[in-house]
Structure 1
């Protein structure tokens, strides 16, 4: 049997074909546009997602027996607002996770409704990227569109709805809407009232590995897949990536160095830190997780290399940093807040900065500062987790930035943790395929599937000497944001 994982990302949809042993047979990626209609806005047309997903599925399976496709599931960009009318037409472009227009609504939720109340109802406070502030923005700024709403959903769930006709979501993705009572896994009636949302607008709630339906006849015909091909609920991209790296069961950790950066720690207990600096979400394995999210991670490197240096020679630019004695000795620091910051500062107005440059600073120093700045930003979230008594000693790592041996070494020493890579580095898409296999009964549960399928590849250990140097570096780094906060 064959299983497909659909990773609905911000710039492209990545589709992965896997057999029941976990072997990856094919990967296809299809890009779609993103629009920025105003400064700080970020939108996409959900119909573009669907068109490219269908095209990708056909290309993915063209050299395989399509009758053997037994299941499909998802990882998807979180928090996006997709709204449909009574005829299932998309009312307006989806407002994405990295859209910053909702500062007024975020402030209203945090300061008028109150952070304590929000945390009591949902386990979280409002962040500008979350779905609930977007709903309030739509109501205030586009009342004619708000009045047309009959269905309100998240990005990957739009694809699932088009596939099955079943209006569904999973707990991990729903956790990022600020409408879910995360601890008790149900919609919060009080939050729905606060946001003027009717419960009939919201999808049914499922565990990530739970079957929600099968392909509609016309979709199965177009794809050439069996009509009884099951579709599982799937997960938010970070939870799906965690499945794909084996980060399941209590006490596991995964770091993602993608466009955004995340620290993801699993738990069998529901935990909330006193300042809600970390997100407290449901996990795709049926448990819970703490997550710190940086809005800019590998994208910082992409910005520095392509937009500033006008280079795509990532390998050679890193070579000077591999010289003995460079790591831990940099006097240049970088604050990685190119798009504001979420965890732990919750400050959309925060901005990036280089600090400590002198006449002898060169491009290698600047690149090293970018790598270290992202690692220090992730360390900020780890420190919050430690305050809750959660201190993992090792972590897996995934995302485009994880391909850099040097960056992994920096992360291992800044975090003072063993850093493991896995054989299949396809994160959310692989996690989605695993969830589909579980939903179809190939494995008893998600933990059993991860134990059987996910395999480690390389390990990077921290060095006591470098750890000591980076402790001093981090002590300086964490002073910079408070010093600059009033200047943004």
Structure 2
């Protein structure tokens, strides 16, 4: 039985099909193309705009909106260099506005052209005539600098909090931390934001704040509360849902705990690295700190002993290959396409799990939550599940703690394994996240992580070959 949202989607898809048929009979009717573009936008399928934008540009080659749509579609498909080339070509015609230069800066950054992206994004943040464009440009500038291995990028990257994609609780009655390095005697409230992987990575900086003398209270999502509580024993860790709107107030129950803690200062998760990592010298690394609760560790130890007895002499390696967001169209095309590009197709994974040279030495363990296995698919070969069950991330951590290594795409699981100091291999697409660096098989940010990079967008062949080499060397 369909609900109203499903019915609306079905109706839009029928309209799109009808528009496609009308376009076949009337290929020069621009109004039909506009209708198809509008429907795809409402459906949050902007990644499918490319053929329609091309049809529109064939009729109206210099139309700014169609050219912008084409660049958007190219970026969503991972064809960033093409998007940057198109936007750069149009710069003299359409490039006076800050928003146009922002689009070019983003495409250049994602294409890996940091030498051009960084000064352009710096220029945009200075000329932006709106707070949103300024915040977006500054956030992207920070990301580009971090991709280049420059820790000063954290100063700019924190503007994600103001660019609309990283909501955070910001209590109005607690002064914001302004960068003072001496925190002796200060009680500090840290409120969370972003995804689980970002929480796992950035909370490593709590140790820096504790070393500076601060007493800490940190909030986190319920799914990771037990894990964070076990991993940050010197902090008060508070469970609460992630905010759904910018500057949302603290929930009443949490507010009572905060009042009892009586913080002197507040900072968001994004600001944690600024204490020690925003200096012009390179070399800052996130230090491993995560560990499962002791009770979960014991359960995992007993499970691992049994599994090792069944596979004597083999290394146990965890697998995580599919980002769930790619199956969630309601999140929009940006989140969905980015998740799809980060995910390793099951047929590529199967080449690893059935490789005789690998399976002779390695036994694999599926690290996916059971509820998402139906979408991720079942790997070929002999791949075990964590039989005590994965319900929350403390279970995942307990399992990882008993493994010899983890092979995981850019995800919360990869961040979790790396922040547990477990040998971690991360396959990334051509424009991987800043934390995985941009060159070679290492990253300047995380010790012990091996990064396998696509050389051509969507082509995992060389990555699969390199993964087999890495696995047989474990």
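Please state which of the structures 1, 2 yields 0.55 when FRET efficiency 1/(1 + (r/R0)^6) of positions 124 and 244 (r between Cβ atoms, R0 = 25 Å, to 0.05) is computed from it. Computing FRET efficiency 1/(1 + (r/R0)^6) of positions 124 and 244 (r between Cβ atoms, R0 = 25 Å, to 0.05) on every structure in 1, 2 gives 0.55 only for 1. Look at relative contact order in percent (Cα under 8 Å, 6 or more apart) for each of 1, 2: the largest one is in 1. Quick one: helix-only ellipticity at 222 nm (-39500 (n - 2.57) for each DSSP H run of 4 or more, over all residues; to 500) came out at -14000 when computed from one of 1, 2, so which one is it? For helix-only ellipticity at 222 nm (-39500 (n - 2.57) for each DSSP H run of 4 or more, over all residues; to 500), the value -14000 is produced by structure 2. Looking across 1, 2, the calculation of volume of the Cα convex hull per residue in Å³ that yields 135 traces back to 1. Looking across 1, 2, the calculation of log10 I(q)/I(0) by the Debye sum over Cα atoms at q = 0.19, 0.20, 0.26 Å⁻¹, for residues 364-443 alone that yields -0.90, -0.95, -1.19 traces back to 1. When FRET efficiency 1/(1 + (r/R0)^6) of positions 276 and 348 (r between Cβ atoms, R0 = 35 Å, to 0.05) is computed across structures 1, 2, the figure 0.35 traces back to 2. Computing volume of the Cα convex hull per residue in Å³, for residues 324-403 alone for each of 1, 2, which one ends up highest? Max of volume of the Cα convex hull per residue in Å³, for residues 324-403 alone: 1. When you work out distance in nm of label points 7 Å out along Cα→Cβ at positions 68 and 316 for each of the structures 1, 2, which one comes out largest? Comparing 1, 2 by distance in nm of label points 7 Å out along Cα→Cβ at positions 68 and 316, the maximum is at 2.
Bear in mind these aren't lab numbers, they're just calculated from the coordinates by the rules spelled out. Keep in mind that this is a model prediction, so the values were computed, not measured. Cβ atoms are built from the backbone, for glycine too; each structure is taken alone.
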